1. Starting from the value -13500: which structure in 1, 2, 3 was helix-only ellipticity at 222 nm (-39500 (n - 2.57) for each DSSP H run of 4 or more, over all residues; to 500) calculated from?
2. Which structure, out of 1, 2, 3, was distance in nm of label points 7 Å out along Cα→Cβ at positions 119 and 143 derived from, given a value of 2.7?
3. Given a value of 20 for relative contact order in percent (Cα under 8 Å, 6 or more apart), calculated from one of 1, 2, 3, which structure does it belong to?
Structure 1
Amino acid sequence: MKARILDFMKDRKINRINFSTLLLLLPLFTTIAQTTRQSDSYNLTVFFYNTENLFDCKDDSAKADEEFLPESKRKWNYYRYKNKINKTAKVILASNGWHPPVLAGICETENKKVLNKLIWDTGLSETGYRFVHFESPDKRGIDVALLYLHDKFKIIKSYPVSSSIPEKNFYTRDILYVQGIAFGSDTINVLVCHLPSKYGGELSSEWKRMYVATRIRKICDSLFTNNLRSNIIILGDMNDTPLSKPVQKIIYSGTGIPEYNLISPALKTPEDAPGTIKYHGYWQVIDQIIISKALNQPPFKCEEKTIVNLPFLLEPDITYSGLKPFRTFSGPAYHNGFSDHLPVKATIKKLSTSPAIPDK
């Protein structure tokens, strides 16, 4: 703290200040720092980002990752891989001002090696992030993962939930389930998901998204059966809009019990980027954050849910006008951007320091 104050003085050419005055100021700076830490400790910022093919540049014989190798058409070499890692870290660090998200769900990441590089070989190494990840049976080798600040979120348990149907030759990303403690004493259940794409046609592929949505819904119903006030956060690329059948399947329980239903907090959509992807000139919100009602009732409140439209994540849309996500690839051509998706984030605030309602 003293060193920071001295730097503060030096930067502003007031280093002639009397040392006794500095001593008088120290309690004030300390109080401000403590207040900031206390305020931040009662805010749970959650974030989700589709990173657009965060692959390493080495061949995995068990995965169809040939697109992302040095000798491929994409010429995915170490320089491009490292650049992509740094850009992804930049997005996470810049997404929430001075305080990085406590929970950051990501999808389209290849393996643990990539995640280790992301949190240890970039500016994220100073934040205290750790991650939860399991290999999934997705044929391309892309998985979901959860980054978390280990001093603010204590893991209780985690495991993957299969969403594949081998007998139908349907292999997709697992749902990642993580249970942990936030706000010092509150149990939080986090699901990170990446529903199947519309490849092959929206209607013909809808059953795949519905199947995964049903799996997510069953997890939520099970949690509510054990505790009607379960704190649940779903972070994911739904590959569908909020009013689509798969997303509505996730939100509304088939049990007929209203308390089991989830909520999708109102989304603040910036004028320059009113969606998380732009397809043929139209913005859509397919990356979403869904929570249980308990996280928007005392002692909690979901204060803000917004699309992260940092200027460096966007570029001019020459074809359709306006802006569009600044992506890594434009077709097969390297574009040196960030992702074809924009992230979303939400802030859940604890309104009081009263003891949490115990799990039943």
Structure 2
Amino acid sequence: MMLFAQADQGGIYSLISTLLFIAFLLILSIPDIQLGFQMWRLSSIVEKELGEIKRMSDNARNKLIDMLKSLNAKDPQGLVDTLAEMFVIDPVSVEPTDIISRMRHLLRGGESKIKSLIKDSVPNADPVTISKLEVSAEVVNALNLVYKVVRHYINLAKKLKSPMLMYQVQMVIPILKRMAEAYSKAQDTFKDGKPVGDSLGPLVAARLMLNATRKWEPAEETVAAETTVEGRKVIVVKALGPLATVGRPGEAVAKIVEEHNGQIARIITVDAALKLEGEQTGSVAEGVGVAMGDPGPEKIAIERVATKYGIPIDAVIVKMGMDEAITDMPKEVYDAAEKAESLVRKIITERTPVGSSVIVVGVGNTSGVGQ
């Protein structure tokens, strides 16, 4: 009798399990319930990633606040809140007349405003410290923007009950998280005054400046030096180091060319460039044009003056990942500086006559790289 009772009990459990499974399938077959289940599953995945981005954003804010407190800044919390929400509105583009001048005016106005806010809060800070605080503020601003944009689309997908929109967020959030991680690491690098991958151009310029006969500042936070390479006069331009700044290389080059009445045989720009997945970090490539990640004003200044006087423009780039460009300079990039310098010297000796003048521009953030 016990055996029959156990068999009956096992059969009941099996029947209940089968009925529950069938009920579950029927429930999932109802569109509204199926949609709700999809939304719950997707939102739980993306919200976990959003929490990580939020953590990095808050951590960057706290680091900047601590930096300001160590400098006895006035109202560090209020300053960081202001800098985190800072923005620059693009100029009107439907009427393109003089758009570059308007863009230059707005961009420099934004830079001046950030610098002014920091100087008002920390009046006794030296220029290098000010530049570190500026970059740290840019990191906080970028992370805050990434977090707010991702949160916006997650909330919008929930509001519209749109699994397709949530799927799109799920697809793009790994890329945005990787970007946020790079910015988070970059803050510590700039805070310590170390060279980053993007300092490749200034590093090549600094190597060429070692035996310079004279140095001067042709533009704000920008230095130029005069040297020679096998009978050619070479004017090297880079941002003023070791500040964490990119300077104003376009303005400097335009001014130097005009001072020489256009008698420049060649302009060579050296910069870091984002590699494609599968390409080797530190690989060197050569091309034509202005190698510069500028929004427009600095790059077009070189293009315009070169076009005016018919000056050829060469580009030398060293490839790296986005995270490598804004964090500690990798050894592969440091080693590539020598190769890039050799290529620059080769271009000068093979493509310009003896006695001519050449401009070499080391483009990039010169954090930790002097001259």
Structure 3
Amino acid sequence: MKFKKKISESIESRFSKLAKKKNTNKEKIYSLGLGEPYFETPKSISKKAYASINSGNTRYSDPKGSFNLRKIISAKYNKKYNLDSSPNHFLITPGSKFGLYLVLKSILNPGDSIININPCYPSYEPQIYLSEPKAKIISINLEKNFEINISSLKKKITKKTKAIIINSPNNPTGKIYSEKELVEIFNLLKKNKCWIVMDLIYEDLSYLNHNIISNKNILNYEKIILVSGFSKSYSMTGWRIGYVYTKNKLLDIMFKINQHLITNVPLFIQDASIEALKNHDNQIKKFNKELRLNYEYCLLKLSKLGFKIPSYVGGMFIFIDISRFGLRSDIFCEKLLSEYKVAATPGIFFGSNWDSHIRISLSNYKNEFKIAINKLVNFISYLKNT
């Protein structure tokens, strides 16, 4: 295949080299940039994987995924979203990113357009091009308050529009789409018979108790696909296990692609995931509590400096506007790291129009987080006075 020049190494990975260099020099770095849970995978999950291996679960298994795992996920979704799903509506994948790739590979044809909302997770555009190099990405930017302009969205939809990707809670903004926004988006997309692809990888991290999806009409739409996984809820980022939900027969196409590319997700990883779902709700509650405490501390400190911190958020991140300082986001973050030993993520990573923002991760132990925020406040105060 012709590898698109637009598909490049993660610039987030390149930026982290400076932080790694400081770590090598044994300089203490305070992180506001972590893109994964701060805690290790709970030990009982790892022990379950070892036990599964020792019991012989190291051979081929069902390409759709363990029936027991799909049954438990189905029960979770039926309870969480008031769905009427069965295990046959789920496909187990090697991570949610691969799940999204399967979705895009299954729905996109040459010349199709797909709507991508910015700022967004940096892998979305490469995944679109990897799944269909001749697809056209139609970008729409959130407003400064992170609301979506429905009129602008309506103008972007054409006969060639095949789908939209919605990430809620969002990386990098933390935005949870309100029911009103989702209904308006749904009405537009349904009218044009488009797919709605929802990336829900942060769905369990709603520390302010906002609903992620509550509208039955959206959930019953024949062209809705939900993608999620275990990485963020249970700190299983390196385990690479996710899943796709849809009642559409498109799942059969995704199943065939999954089967021929990977055969199956290792059964011992699936068994560990069953352990996560069965016995670690308290870990999710604890993580949400810590995220809320960090959010509230961040709100307390930054609002005093005139920053507007959104209140309809979840997941692990908030996105703040630094345009008043006249610095590019990468320069701001480099200075913050070099001079104050605090790592944050430049907004430019998440879209060319977002160089005026930085992403702050709430995922850190509260004492470490407070030190990092205080250092950020000191840096901002320094910039204001120079």
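None of the figures in this text is laboratory data; all of them are computed from the coordinates on show. Because the structure is predicted, anything quoted here is derived from the model rather than measured. Cβ atoms are built from the backbone, for glycine too; each structure is taken alone.
1. Computing helix-only ellipticity at 222 nm (-39500 (n - 2.57) for each DSSP H run of 4 or more, over all residues; to 500) on every structure in 1, 2, 3 gives -13500 only for 3.
2. 2
3. 2
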